[in-house]
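Structures given as structure tokens follow.
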Structure I
Amino acid sequence: MSNVQSCYQCGKCTSICPMRRVSKTSPRSSIYNANVYGLETNDIWTCLTCGLCPRECPQQVDFLSFIREERQGKQPVDIAHLGVFTELAELSSKLNGNIVDKPNGSKIGFFPGCVDSLDLFLHDVKTNFGEITTSSIKLLDKLGMKPQVLDMKCCGHDVLWQGKKDVFDGLKAHNEKYIQESGIDTLVTSCAECYRTFSKDYDLGINVVHISLLLDKLGLKISADATFHDPCRLGRHMSMYDAPRRALTANGVTLKEMEHSKENALCCGVSSFMNCNEQTKALRIARMNEAGETGAKTLITTCPKCLAHFNCLKTEKDAVKKYDFDVVDLSVFLARQLEAGK
């Protein structure tokens, strides 16, 4: 909280806040109400934690940490998908998890994330999340890597940002023990949220690598165009903008940038499976419209939530606008091209 004392209410954060476009949310007011009056407002829950406001703050206020601290131990206003993914994480944190059975000796581990849960509960969005795992393994194999596929619990990203730090701590403790017993020295993941969480919120003592850092070495010759959506967690949270783009262009893809990209990329509107509503839907529409304006045949991203909610918008029967381009994960896109080349 001492960090927010330096906020002098200039309003720059409010002027660039994506949620401000569709609601009366104000980062500046959130700080003022908490710091001066000790009040809790809905603003701390509608915040996307997308990372735009800290980038523009002249006083370098760590607004993301402020939001996380304010949420801790409190009940979120609106959890998406009836809170099923939060319930799964809470249940998993209380149960005994899988143990490392027979490590294959590889010093590289690959963690698929929560694709199985997404396939189980988000089948209406017509996206095969499990294909992200199989595609990632194919690509790593092409690069000569034979990773251990780590059967860990959820990384805990969502519950941490929902204010449930006790649940996160349980998941973290299990996963850190699992990783230690696996004997790996490099952890690879294709999920932007997992990458952010393992890199910043865990104490692993090993290399954590997002798969996009490896894929420019595939040597594919793809004749296609695409546009790339920067997930908040990979982009502004981890400052990783070039790697996924190199993974595409180095393999022959012609990249068409949206009006807002890299540091200025618009958010998909849903973070930590919270606030999937008409306001955040408006943000998804704005982003999908930008993607359509590029003329690219494919929108590529590296975040399962972006993938889910963009495709959800595509499948809406009463959608005002139809989007005639594909929305796919980076690994899936490249693996499909690899298979097509064979």
Structure II
Amino acid sequence: MLGPFTKPSQVNPVITPNPAARFRSPINDSIVSWEAYATFNPAAVVKDGKVFVLYRAEDASGREQIGGHTSRLGLAESSDGLHFTRRAAPVLYPDTDAQRQNEWPGGVEDPRIVETEDGTYVLTYTQWNRDVPRLAVATSRDLLTWAKHGPAFAKAAGGKYLRTESKSGAILSRLVGERIVATRVNGKYWMYFGVPVIRIATSENLIDWTPLEGAEGNALKVLAPRPGYFDSWLVEAGPPALLTNHGIVVLYNAGNSGTHGDSTLPARVYTSGQALFDSRNPLKLLARSSSPFIRPTEPYERTGQYVEGTTFVEGLVRFKDRWYLYYGTADSRVAVAVSER
């Protein structure tokens, strides 16, 4: 397992809502306070000797409920992984483009990011039109300008997955210095995705993905909830999966059931676990943690939109010989945890 991780109290949370930030929305040509309500669920990458975090930012429009606002992705950078400077405007957002019908009015949510060998950044994120959440892909060379490629499963199985809920795409990668680089296994790229169970998909180009299916034509489950454990309600892929000398390490987010879960944890609390898959067979589960490696313990992790408490991991980088894990807290802020190992 990666870790143990500690939460540096002097800096957390590292990104909080900023009501003063303004942005002109191209959808209706209006000025919006695009990160006034919440900033959470971050992706992370190391570039040019700095940590860059792409984070989900919600404005204060819509209904007072989770998923009721419009989300856009902001970009922040740090020279030490702890103190961040943000760009004034979001870098990925609903626009008057081909993806408008998939991204408006809910927006773009919950990113994960990897690099390709040639330095292209591949972003998986959720498109939310308040009808069907869809896992989508965008690419960039500089983290600022993004090309949207639409739903990840648009070309799979004759389009049957276009009306199926999908999210949380963790692409299998390996560590190359401080780069998290998408890597092939058995000639293909792999991605763990989905909620309330984790499924798996393959790709030839990191843009068009095909879920692996069982004999009955359903997407295969590779990790499912367990009664009596912290992950009894749901499991959901976290940061990009890592190919290591011991196997494929998948950090995942977990919800606890109030009726058949871990009685020492609150009902519906989000914690995080780790799973190990076979490096030659990404479908084969070898081991998984019996308890969460990170859980809500601090006030900022239990106050906000999600009062049951959330440590929702999505961004992981190796930076200056340490692991930096970036996560959302209570669907409201961004925090960091650090491991010396």
For mean count of other Cβ atoms within 10 Å over residues 108-115, the calculated result is 22.2, so let me know which of I, II that is. I
For which of the structures I, II does the calculation of distance in nm of label points 7 Å out along Cα→Cβ at positions 92 and 324 return 1.9? II
Can you tell which of I, II yields 0 when helix-only ellipticity at 222 nm (-39500 (n - 2.57) for each DSSP H run of 4 or more, over all residues; to 500) is derived from it? II
Out of I, II, which structure matches 39, 30, 24 when Cα extents along the principal axes in Å, for residues 140-203 alone is calculated? II
Tell me which structure, out of I, II, gives 26, 24, 21 once semi-axes √(5λ) of the Cα gyration tensor in Å is calculated. II
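Each value in this text was obtained by applying a stated rule to the coordinates, not by laboratory testing. It should be emphasised that the depicted structure is a prediction, and the values quoted were computed from it without experimental measurement. Cβ atoms are built from the backbone, for glycine too; each structure is taken alone.
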